[in-house]
Structure P
Amino acid sequence: MAQVGIIMGSTSDLPVMQEAIDFLESLSISVEVDIVSAHRTPEKLMEYGNHAHTRGLQVIIAGAGGAAHLPGMIAALSPLPVIGVPVKSRNSIDGWDSILSILQMPGGVPVATVALDGAKNAGILAAQILGSSNAEIQQQIIDYKDSLKQKVIEGAKSIQKK
């Protein structure tokens, strides 16, 4: 049973969203991936949003470009935490339309929003949410953050030798 649902508006979003998939899978966190278009498959969006929690999902990551209604609509329907990934698409206004569409949610319908094309951070945030009640996942996040620290320390050492 998947722990994290990763949805996107179209297959063109997959290259961006793959970073979330890869990160979560690297921690052995199970994911389900689907295309759910807010504008082209509204019935599927309603089904997904209304029933994701009954299928065992714990977090939803929703990536969308352009008008980017998918994350907000899923958040309106689901009791699960939703992380929105604004995607810079071919019909985008430098990504700002996506960012603002996801970021500017009305009170009562929160969507955690990461940076433009920031799917890896969405995966990390989903893992941190799961880790708040799962010690094994939390330790993996601690280890991951320590590896980031070690890379900086090694980088500093390498330039100090010159």
Structure Q
Amino acid sequence: MSIDSPIRISLAQDGDYAFRVQFHDTALEPLLTDESPPLGQDQGPNPSRMLLAAVANCLVASLLFALRKQRNTPGPLTAEITAVPQRNAEGRWRIPSAAVTLHLPGHNADYRALDRVLAQFEEFCVVTQSVRQGIDVAVTVVDGEGRVLLGDKSFEAGS
């Protein structure tokens, strides 16, 4: 995948609230996602867990990139993320905030230009910066014959 290419992912229902997620233009096997009980069977991560995993993964990868950019060779990095879903004013579940802890092996004196690394690594994180700024999501619903039921009327099924 090129950074200039669209990211394409498709989902197909594989159970009550379970979906097979296909990551196009990759050799990856489809990933099974599922909601937690009582809706689903917890057969895979749910969308909230995937979102949080994406944020933490992007941050730790961005930290590694920034460290290596300054010619550091750290040992394995680890990350933890915690969030508490809460109901909004309309009673809908949302994730209003998340706390991420990134763990560097060794001591801070072991790293070159650590102040510079720490000042800039978050800017490299596509996911976290996108989530922080908000992502405009256009939604279109089509029926089995490709008729647009909701959303952009210029949408063509299969495009």
Structure R
Amino acid sequence: MSNELHLDVPKDVPWIDFTREFDAPVAAVFDAHRDPDKVRRWLGPHGYEMDVVHWEFTDGGAYEYVHRDPDGGEYGFRGSFHTVRDDETVIQTFEFVGMPDQVALEFLTFEDLGDGRTRLRGRSIGRTVEGRDAMVESGMESGMREGYVRLDSVLR
């Protein structure tokens, strides 16, 4: 079954909404977000390697990771997990180190569709429309699509 990423980037507001379905139960999709070894295997664009520097997936925890592209370029990300409710919700901050001061607040919800399927919904709220637009223009959508295709493989 094909599960497409649906991205909504409304004009003149600093947020992005997305939806993606998975052929796996909520507990498996949630665990693939919780377990740093699994996260390392799927998060980010195809062909990039990921080094998880810190991953404390709990209320008040923090994370830091670095993506490396095939040419050796490095892209650092960090944030904090504000709320983590098992198999239900994650509220976190997200910062690309290359764009300081453009921290986003992100909401993820995991919805049980029955028959072993899950819908992941997200909203990322940036500080400014310009910062949100720069994130979109950086190739964020293709990186998300490629990452979720890899997540499908991790879930199998």
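Can you spot which of P, Q, R the value 2.3 was calculated from, given it is distance in nm of label points 7 Å out along Cα→Cβ at positions 59 and 115?
The structure behind it is Q.
If relative contact order in percent (Cα under 8 Å, 6 or more apart) computes to 14, which of P, Q, R did it come from?
Q
Out of P, Q, R, which structure matches 129 when volume of the Cα convex hull per residue in Å³ is calculated?
P
Once distance in nm of label points 7 Å out along Cα→Cβ at positions 75 and 91 is calculated for all of P, Q, R, which comes out largest?
The structure with the largest value is Q.
Readers should treat all values here as calculations from the given coordinates under stated rules, not as data from a laboratory. Keep in mind that what you see is a predicted model, and the values were worked out from it rather than measured. Cβ atoms are built from the backbone, for glycine too; each structure is taken alone.
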